[in-house]
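*Asks:* Multiple structures follow.
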Structure P
Amino acid sequence: MAEGLFFVLEGIDGCGKSTQAGMLEEKLKKENIPAVLTREPGGTAVGENIRDLLLDPGGTMGTCTEMLLYAAARAQLVQEVIQPALNQGKTVVCDRFVWSSLAYQGAGRGAADKKIYQLNQEVTKGLTPDLTFILDVDVEEARRRLEQKNATKGGDRLENMDMPFYRRVREKYLTFAQYNPVSVEVISSHEKPEAVHCQIWSKVREILPGRE
């Protein structure tokens, strides 16, 4: 059995990637393509517990601690969910992966890219997505969406970071795309969700086995 395909959606908080990940999984299943949807941090019992720690709006932690916790959640997700699904020939759709650490803990927090990369190569056993979608939106629009979403409950620890932090993160994502044009697609998420989904699906079906 051929190994399944691995698609990742990335972008700053408020870009709409979680919505698009769900829409992509639904479309794959409608096309009778076995698919698994998961997220970072999370996707496993261990990962969800780590997620609670990482996103607790009242919590504080050092950059190294944050980096290691994300890597721990990712290690569990790859071992327990992603790699087994790929081995079964399923298509995996993941809301965030390694580049989130390089963008958030790297550009955002100032951790060294080399250290983040080496750590994540170890915990993922070198697993890389077949295609990564970066949903790009300007920081002001992303903040407006987050404020609307969190109007009654408030944002999580990362959603509450300041505008300069998110500008650094966004710029890092765009730099990734510039240097990885074959494996990365940048899609503007200023459009309606349905229009964004159509662009994602157009790229996905180009590499699905037996499809044009």
Structure Q
Amino acid sequence: MKDTLKIGLTGGIASGKSTVCDLFSQLSVEIIDADTISHYLTKSDGLAFQEILDHFGDRILGSDGELDRQQLRSIIFNDVAEKQALENIIHPKVLDKINKNISDSTAPYLIIAVPLMIETGMNLLMDRVLLIDCSIETQIKRLIERDKCTKQQAESIIENQASLESKRAICDDVILNEEDTSFDQLKTEVIRLHSFYSDLEIKRLHKLP
């Protein structure tokens, strides 16, 4: 794998990862997004589509011939074995694509956004891990507003992810994005980290302390 500075960006659901990625992107930072890769891999012409169809059957097909993602989520949410089966199909292919994108990149440093960083062990591939952090209460509120789900559903989704404590234990850098965090505050933090990461890469290239 190419020795580019790799910043793994992660955080719980509804923590604001996409917003932070957009802010880095506005600074011309190259973003590799695991969710985007996963989405393309599972489209009807994607590498994972037929394997998923072979396992789950036509019940997960929509009328357009694409995956009915809501139906698939419903299946794996209620069945740990089926969730594991889907992850075994998708995760290796996502990792392969991420590694290829890293090798093809000429960027000074990369932001690699992986929501399931701990769950997939991908933190071990990163030079640093950036956590977008917020309280569970903030996550629940945002989930209810964003996905129009109940509080119980929001809590269940969060409980199925790695805990905030485990995420905090493996991170090197943190951006706090609570309910009262302003967009300008987020932008200031991203600019600060962009400068820090750029300096880190220069030091790496020139082997400076």
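Readers should treat all values here as calculations from the given coordinates under stated rules, not as data from a laboratory. Quantities reported herein were computed from a predicted structural model and do not represent experimental measurements. Cβ atoms are built from the backbone, for glycine too; each structure is taken alone.
*Asks:* To which of P, Q does the computed value 0.4 (distance in nm of label points 7 Å out along Cα→Cβ at positions 34 and 98) belong?
*Replies:* Only structure Q yields this read-out.
*Asks:* Distance in nm of label points 7 Å out along Cα→Cβ at positions 50 and 138 was computed and gave 4.5; which structure, P, Q, did it come from?
*Replies:* Q
*Asks:* Now for a separate question. Any idea which of P, Q comes out highest on FRET efficiency 1/(1 + (r/R0)^6) of positions 26 and 58 (r between Cβ atoms, R0 = 41 Å, to 0.05)?
*Replies:* Largest calculated value belongs to P.
*Asks:* Something else about it: Quick check on the output: 20.4 is mean count of other Cβ atoms within 10 Å over residues 74-81, derived from one of P, Q. Which one produced it?
*Replies:* Corresponding structure: P.
*Asks:* Here is a further query. For helix-only ellipticity at 222 nm (-39500 (n - 2.57) for each DSSP H run of 4 or more, over all residues; to 500), the calculated result is -17000, so let me know which of P, Q that is.
*Replies:* Answer for the origin of the read-out: Q.
*Asks:* So mean count of other Cβ atoms within 10 Å over residues 114-121, computed for just one structure, reads 19.5; which one of P, Q is that?
*Replies:* It traces back to Q.
*Asks:* Something else: Looking at FRET efficiency 1/(1 + (r/R0)^6) of positions 66 and 130 (r between Cβ atoms, R0 = 25 Å, to 0.05), point out which structure of P, Q has the largest value.
*Replies:* P
*Asks:* Upon calculation of volume of the Cα convex hull per residue in Å³ from the atomic coordinates, which of the structures P, Q produces 120?
*Replies:* P
*Asks:* Relative contact order in percent (Cα under 8 Å, 6 or more apart) computed as 35: which structure among P, Q?
*Replies:* Q
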